[in-house]
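Several structures are given next for inspection.
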Structure I
Amino acid sequence: MKKAVLSILLLLLFAVCSVGQQLQANISFEKESHNFGTIKEEEGPVTYKFEFTNTGSEPLIISKVRASCGCTTPDWTKEPIAPGGKGVVSAKYNPEKRPGKFDKTVTVESNALEPTKILRISGDVIAKPVSMEDVYRYQKGDLRLKNDHVAFTKIGNDEFRTESTDFINSGQQPVKITFADVPEHIKIVADPETVAPGGEGKIIVTYDAKKKNDWGFVIDRVNMILNGNNDSRNRISVSATIEEDFSKWTPEQLAKAPVAIWESKEYDFDTIRQGESVTFEYKLKNEGKTDLIIRKTKASCGCTAVNTGETVIPPGKATVIKTTFNSRGKKAKQNKTITVITNDPKNSSTLLRISGYVEDSSSTINPPNN
């Protein structure tokens, strides 16, 4: 008797499960992967539509579709699909600046019996031919330059160095190249000075850091004169990060070197009203054996004033760098920095931070907690 009852219960349970499965949507794709084969970058995005059928007995609803990469844009049938109805999930791949093979996925989430489906697209992108405009990206009159910014990174304070950038004459007439507003520490010439149509050359820049007599990141702008035309749009930027060369120091000098120790490198002023100012003093102590020299202080914003106390700190002594942030015209979260350059060979450049929240003077809304 007990076995008979148990068998009946199992049959009922099986019947209920079967009915539950039948009363559910089901998504069936004609194919779940597609290979585009070879495509050309210059021909732009390619799209494939994955077609599917609702083979279940309830309406099918796709709740979310997401791609594995920002290079792939999905789209799909948004309205519910009745049993037996059809729909599509499309995947558009953008090959721009992505030469070579690709293999991307699109994840489909729905109320189907199998709630998650993963579709795949793949292919091989042939890079577009490199044009003159791709190589010489910056146009200055009839000249095109590979770069209109010549950078001298990590140059010693007494170093003399030369860098260059290439150019081409893309016009129909010869171009004579000269320069104006050149500072004393920079020498700049074009080679050749006159370039024929289609001709190439170099702009050669020599930088004398000793003459510049500055520290940290600095930038100058030089006007390029083309056939006598002085157009401000034809400027070239020349930058340098000037650092002291401690590689020449002897072991004895390093043992006696100054050591910059900061009590704090960060200040959070919490919340202030727009137009208010806050001041904080960053304390700096010399724990080395020779004088610590503050070479330079520079704020990231004109809204931050910096006042340095003593710039030469004897061993065992301390000074303060007084910083005032003016919130006039500012609102919401603020993050400002002050760069301090010293002659500490192990820590010559220090970044001080000042941050907080500025309430809009026309609003009484409290700032967010994050």
Structure II
Amino acid sequence: MTTDPRSTPDHLAPMPVDLGQGIGIVGAGFIVRDCHLVAYADAGFKVVGITSRTGAGARGVAALRGVPKVFDSVEAMLDDPAVSVVDVAVPPLEQPGVIRRILAHPRRIKGILAQKPLAMTPEEGRGLVEVCEGAGVRLQVNQNMRYDHSVRALKGLLDRGDLGEVVLATIEMRAIPHWMPWAEGGRSLSTYIMSIHHLDTFRYWLGDPIRVLASTRPDPRTRFAHEDGVNLTILEYASGARASSWDDVWSGPSREGAGSESFVRWRVEGTKGLALGSIGWPSWPERVPSTIDYSTILDEGHWHRPRWVQSWFPDAFAGTMAGLLRAIESGSEPDISGRDHLKTLALCEAVLVAGREHRVVTFEGA
């Protein structure tokens, strides 16, 4: 067994050389207050100012996190020449309108970081991608689980072939999310809000599947009407690999008096090695790092167990912004571009259809 961090690929996000791009933030909810702004400060990013639907909310977050300016509106923020990148952190039903307001402003910015999902339908998402492309504005989507440190380390192992050909990949979530009020009444609950993390991670690790199987049932604890609560998904790949996610948002009656066991674990089995991981997110607001353990046929039964101090919440949120800043710096596409995200939206839609219609869905991408 080894605990040497050098025994695994780098788990950290590559940073841009230029940290001078001015970031304006739209939204002042907990994800901005406790994740975006904390991660950006640690990374040395330049946050110029913030605006939100309620001025009091923006002022409170600005005071707490040391943001220098509070703007009365999105348009007022865009009037400031110091703002070259906009971080949009609003609910998905509001996000398309905010992005279109940004693009309608006479002063053109360089890039937008949007939350996932970009939109609640693939069709609306495609429209936003096309309008950003037409305006010459780089669009990055905040699929931040790709920058969870164990997820990133595993991607490195796969890319260099340490595990061989993937046979089976699984993600098992037994955790109770906090559904925000905006989630009520939407066309999707778990799939577009929670399962999207795991579906996008499988795309990051393995590429696009060719077939999708899914089963879903409502979550007994969630009182508002919804179709997709507990989601069980199987993805089939042309290579023969299979991937499965078990997104259990019920996780037993722990809030009703029973004992609790919450976790997110993943496992990837290849022809040359095995990797096991845990995701620290269910312990939030305690910062618990994710982990990876792996062993290959060259290790004679021994395990590599690298560890680090960073955790998904909040540290991974620097990675998605860094990807956008690197793209601006190099003149290239962002690593989680809006165009790439359309395939994740299409995969979410395939899961919805497979679960609703009880059939195998052929996945054709965006």
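Just so it is clear, none of the values below were taken in a lab; they were calculated from the coordinates. None of these values were measured; they are calculated from a predicted model. Cβ atoms are built from the backbone, for glycine too; each structure is taken alone.
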If log10 I(q)/I(0) by the Debye sum over Cα atoms at q = 0.29 Å⁻¹, for residues 248-319 alone is computed and equals -1.36, the structure in I, II: I
For 1.12 (Rg/Rh (Cα atoms, Kirkwood Rh), for residues 192-351 alone, calculated) the corresponding structure among I, II: I
Identity of the structure behind 4.7 (criterion: distance in nm of label points 7 Å out along Cα→Cβ at positions 200 and 336, calculated), options I, II: I
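Upon calculation of helix-only ellipticity at 222 nm (-39500 (n - 2.57) for each DSSP H run of 4 or more, over all residues; to 500) from the atomic coordinates, which of the structures I, II produces -2500? Numbers along the way, then the final one.
Details: I: -2500; II: -8500.
The read-out comes from structure I.
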If FRET efficiency 1/(1 + (r/R0)^6) of positions 184 and 256 (r between Cβ atoms, R0 = 30 Å, to 0.05) is computed and equals 0.90, the structure in I, II: II
Comparison of I, II - label where Rg/Rh (Cα atoms, Kirkwood Rh) is highest: I
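So Rg and Dmax of the Cα atoms in Å, for residues 96-271 alone, computed for just one structure, reads 18.4, 57; which one of I, II is that? Intermediate results must be reported in sequence, preceding the final value.
Working: I: 25.7, 76; II: 18.4, 57.
Label of the source structure: II.
If relative contact order in percent (Cα under 8 Å, 6 or more apart) computes to 10, which of I, II did it come from? Spell out each step's value before the answer.
Values: I: 10; II: 22.
For relative contact order in percent (Cα under 8 Å, 6 or more apart), the value 10 is produced by structure I.
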Distance in nm of label points 7 Å out along Cα→Cβ at positions 224 and 240 - structure with the largest value, from I, II: II
Structure responsible for 1.9, with distance in nm of label points 7 Å out along Cα→Cβ at positions 40 and 344 calculated and labels I, II on offer: II
